[in-house]
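What follows is calculated from the coordinates using simple rules that are stated; it is not laboratory data. This one's a predicted model, so the numbers in the text were calculated from it and none came from an experiment. Cβ atoms are built from the backbone, for glycine too; each structure is taken alone.
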Structure 1
Amino acid sequence: MAKESKKTIKKHASVYANVVRQFNKAADFMKLDPEIRKILAKTTTEIIVNFPAKMDDGTIQMFTGYRVQHNNVLGPYKGGLRYHPAVDIDEVRALATWMTWKSAIVNIPFGGAKGGIQLNPFKYSDSELQRITRRFTFALGSNIGPEYDIPAPDVNTTAQIMAWILDTYLSTQPPQERQRCTHVITGKPIEAGGSLGRDKATGQGVVFTIEEWAKDKGFSLDGATYTVQGYGNVGSWASLLLKPHGSKLIAVEDVTGAIANAKGIDPDDLNVYVKKTGGVKGYVKARPIGHKTLLSTKADIFIPAALENQITAETAPLLNVKVVAEGANGPTDPDGDEILQKQGIDIIPDILCNAGGVVVSYFEWLQNKRSEFWDLEEVDNKLHKKIVNAYERVRDTVKEFKTDWRTGAYIVALRRLETVYKERGIFP
């Protein structure tokens with residue numbers, strides 16, 4: 001399980017309010033059609049389910065789960081499920097909206113959704129998590145489906161959890177229909193119909209965008225230094241994939257603590273340690289540091305890959321890097337964004353930078369629909385093409401509108417959605 005957090009993170013501001021602020025800025029800038037703006041400013045469906053699950057000691061505990069569907073004009077709703085104490089309707093609204101923009105930017109036929117359960121998964125046994133997951137899936141019922149809404153892994157959810165969701169959903173379908181429905185979930189184990197490359201997909205996309213940024217800047221990644229916040233799936237894979245470039249990890253933080261070594265930390269060795277211990281704390285080949293020290297560490301690249309609202313008006317001035325590559329969703333709030341721009345720090349925005357996960361989820365969905373299985377080289381090549389094309393679209397839009405990269409990324413997404421709505425019209 002990707003241990004992104006074991007405790008509730010204090011929220012600095014409404015995450016959804018930040019999404020609305022970013023949306024309004026881009027919509028004003030591009031003069032988005034006011035009627036289409038009304039549609040995109042709202043979620044389509046918001047589902048809250050309260051359901052029981054039996055604990056190992058025989059007692060019953062109630063849980064609250066969410067699924068928010070933002071928009072599906074481009075295709076079925078798509079988005080992850082997270083298990084975290086801080087999950088609430090505000091956060092899920094924001095994440096669902098980001099998914100709509102993300103799918104539009106990388107030009108895949110998906111809309112945006114997100115969901116999760118408000119719980120600390122580390123307090124429950126595997127058997128309890130299985131029962132909680134299955135009851136949540138049953139409670140969602142027909143609100144998910146292979147051609148309607150396709151969940152995937154997110155913070156603190158794994159391929160195993162996706163397999164439980166798949167099995168539960170298929171069990172509710174008529175026997176003769178079950179094999180047609182395996183694409184109801186992505187991020188599954190390989191043997192259960194998952195795709196090669198899905199585990200590293202988000203981190204791989206982060207590195208692909210960093211490569212393109214480096215080309216644009218004439219900057220060599222060989223010898224470049226970088227820091228990472230969050231050493232779960234995204235942060236660890238981004239680190240592992242930067243290593244062959246000759247880049248050097250000099251500081252890293254997760255929920256257990258932060259460590260640094262100016263001579264470099266081997267991502268492979270750290271990965272082994274984290275899998276054994278559950279976090280970076282106590283890693284003997286680096287010294288312990290504080291959170292603010294991590295943020296103020298001078299480096300070329302900073303990869304925030306934890307949770308939302310990490311780079312704010314208070315923390316942004318600490319950063320001393322050339323580029324922030326947003327591996328997490330919403331790690332920079334609008335105030336932090338303005339400060340980074342004033343400091344001349346480049347930003348590869350989340351809805352572009354971490355879109356690799358949804359792209360390979362799309363590939364998995366396609367493989368299941370077609371009863372195909374692609375080798376890793378094919379997946380990586382197709383992902384690289386999608387990410388590079390998206391990067392170039394955003395770069396060209398930034399130049400066209402003479403704006404910042406986040407606003408440019410939003411404009412790419414909103415333009416595509418605006419075009420489809422104008423072509424299709426509004427029923428009736």
Structure 2
Amino acid sequence: MRSAPRFSTITLLCALSVVPLNVFVPSMANITQDFHASYAVVSLSLAGYAIVAVAVEMIMGPLSDRFGRRPIILANLAVFTVGSISCALASDIWTFLVARMLQAAIMSCYPLAMAVIRDTVGKERTASRIGYTAMIWAIAPMLAPAFGGTVDQTLGWRAIFWCLSLAGAAMFTLCWSDLGETNKARAGSIAQQFRAYPALFRVPRFWAYGLCMSFSVGAYYAFLAGASLAATSAFDLEPGVLGFFMGVTTLGYICGSFLSGRYAGRVPLTIMMIVGRIVACACPIIGLALFLAEFRNAITLFGPCILIGVGNGLTMPSASAGMLSVRPDLSGSTAGLAGAMTIGGGALLSFITGVVLTQSYATYELLTIILLSSLISLLAAYYVRVLDICEERKGCAKKVAAP
């Protein structure tokens with residue numbers, strides 16, 4: 001059996017980990033009608049899914065350090081497949097919601113896939129590999145709603161979950177045959193693994209990487225939370241046009257991830273992070289400058305926002321690789337905690353944006369929040385660079401002092 005899986009296996013696993021989040025969104029109205037439930041209750045299938053995903057990621061990371069990546073990934077795929085079948089067969093809304101919570105097990109497969117990459121390649125190559133997988137991770141949720149809507153229109157919404165069931169079973173089979181165990185240094189106990197979290201919290205480098213990732217994603221979540229209000233209040237855009245414009249940041253993320261895949265192995269991780277954050281900061285600065293100069297239209301709002309995606313695509317793979325290298329022996333725990341911090345940071349910035357934005361000044365407030373979030377992430381990236389320089393100087397001093 002192969003220890004290191006094919007890169008295509010890891011890529012498909014990452015894609016499947018994000019598709020279930022929004023593939024059924026076009027069918028939510030039909031689900032509401034079929035179950036005679038309120039839309040607010042059905043929407044719990046999204047909010048509850050995200051909450052469970054955060055908890056699962058924090059638990060599965062330490063478990064993978066203790067028992068290995070392979071059994072935990074296979075177990076999550078099995079639970080996901082059972083949850084998908086249960087969604088397809090659900091007879092009432094509450095059964096459907098419980099089944100959706102089971103589906104959330106698949107979300108932990110993304111950070112576990114990152115840990116597998118870290119187990120099998122070096123630190124610099126990890127960033128390159130993560131960059132390429134991030135492209136698929138971004139493309140998959142772009143295409144998923146269109147796929148789900150087409151399936152619903154031709155076969156009904158339950159067919160979406162039958163498709164997910166087949167995908168889960170196929171992925172389980174592929175991982176069973178191709179994914180060997182990559183964690184060669186397992187921890188001694190579960191308690192030891194959960195004690196890893198306080199140990200990680202005491203490492204300044206961990207916080208620097210974590211804050212950089214959280215506020216990088218937070219800027220994007222703030223954009224998602226506030227773009228609709230900013231655009232409709234200022235330009236009265238129709239939903240279809242708004243959706244098109246909001247997609248530009250995802251295209252930017254794909255471009256940035258591709259550049260990470262090409263250059264992360266040649267350029268130091270911290271330099272990639274800093275460049276990414278500078279690019280992201282350019283978005284709100286350009287946007288605010290254009291609006292203050294009275295150039296106010298949808299293009300001047302959404303055009304610069306592609307830089308958020310490009311900046312995150314440059315930053316996130318290198319930041320993820322760096323964080324996984326803080327304690328290579330605890331990469332599973334680190335990956336799970338990093339995923340939870342990233343999702344939590346994004347959710348927090350999304351909430352703050354929703355509270356702060358007003359109808360009259362939504363555009364200025366949104367761009368200001370994005371700027372502040374991007375600046376915090378830039379400072380965190382720069383702090384990592386300072387730590388690297390200090391370590392390099394200490395290493396040089398030791399060599400000089402050595403007889």
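Brief remarks on what is shown
- Structure from which 12.8 was derived, mean count of other Cβ atoms within 10 Å over residues 169-176, options 1, 2: 1
- When distance in nm of label points 7 Å out along Cα→Cβ at positions 161 and 305 is worked out for each of 1, 2, structure 2 gives the greatest result.
- Structure from which 31, 27, 21 was derived, semi-axes √(5λ) of the Cα gyration tensor in Å, options 1, 2: 1
- Origin of the value 20.5, where mean count of other Cβ atoms within 10 Å over residues 281-288 was derived from one of 1, 2: 2
- Among 1, 2, structure where helix-only ellipticity at 222 nm (-39500 (n - 2.57) for each DSSP H run of 4 or more, over all residues; to 500) as derived comes to -27500: 2
- Identity of the structure behind 17 (criterion: relative contact order in percent (Cα under 8 Å, 6 or more apart), calculated), options 1, 2: 1
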